[in-house]
Structure I
Amino acid sequence: MRNGKILIYIAGPYSNDDPVVNTRAAMEMWARLWARGFYPICPHWTMFQHFLTPLPYEAWLDYDRVMLSLCDGLIRIPGHSAGADGEVAQATHEGIPVFFNVDALFEFFKNVVPA
């Protein structure tokens, strides 16, 4: 937690099926978390940066790993994703709490972020 702000990393499918649909799902999760007082990190937004600054896939994964290491929690959006599964493994390894539903995340942080 930085300056009383709780950073939550959104992990979920990106390239599996449709990146635009997957990005929308992540953005909807971002809005839900933001509305509850969290500071969400949405790695799916790098899709827009990629238009201007195309980087290899591994470079984006490295960027995401660094962003995740700064976070206080991770929310896993459902769907098949080897990348998101790797992010869950990283979070677990680093002791970052992992949540598979947003209500569990809200419950965990209820004494820090008011409802």
Structure II
Amino acid sequence: MKRDDYLKLVGEVRDLQILDASGRRCGIADDIEFEGGVGTPLKLAAVLVGPGAYRGRLPNWAFAVIRWMVGDRFTRVPWNEVLRITAVIELEKNAEAYGLRHIENALERYLSEIPGARS
């Protein structure tokens, strides 16, 4: 499916795994962002990735718990840089170009220091 095809946004975009240009996992589509105003057509603007994107989906108390546990950072991935949507969302560029994979990259560096952690 291409990004310009008809989509069921909640069922076919939100909560999908995101892969960067090199096929690495770099997050989950936590929400979507639209652009447009009153009396104008809505257009998809971005996929939001990260716990901060939960703010509008959760009650305030639940979001406060999430923010306390993992923070409220999120990243906007421009919709025009989504290559295709299948069982995953495939992106045009590597994760670092969007500011994704901070935690994964840090963990990989940390784990690589542990003897026997890599095969």
Calculated from one of I, II, P(r) over Cα pairs in 5 Å bins from 0, in percent reads 2, 10, 18, 20, 17, 14, 10, 5, 2, 1, 0, 0, 0, and the structure in question is II
Of structures I, II, which gives 3.2 when distance in nm of label points 7 Å out along Cα→Cβ at positions 32 and 64 is computed from the coordinates? II
Hey, helix-only ellipticity at 222 nm (-39500 (n - 2.57) for each DSSP H run of 4 or more, over all residues; to 500) derived from one of I, II reads -15000; which structure? I
Kirkwood radius over Cα pairs in Å, for residues 24-87 alone, calculated, reads 13.2; among I, II the input was structure II
Note: relative contact order in percent (Cα under 8 Å, 6 or more apart) at 34, derived from one of structures I, II, originates from structure I
To test your reading of the models, identify which of I, II gives 0.40 for FRET efficiency 1/(1 + (r/R0)^6) of positions 40 and 104 (r between Cβ atoms, R0 = 35 Å, to 0.05) when calculated. II
For structures I, II, calculate distance in nm of label points 7 Å out along Cα→Cβ at positions 48 and 96 and state which one comes out highest. II
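Quick note: the coordinates plus some simple rules give every number you see, no bench work behind them. From a predicted model like this one, the values you see are computed outputs, not experimental measurements. Cβ atoms are built from the backbone, for glycine too; each structure is taken alone.
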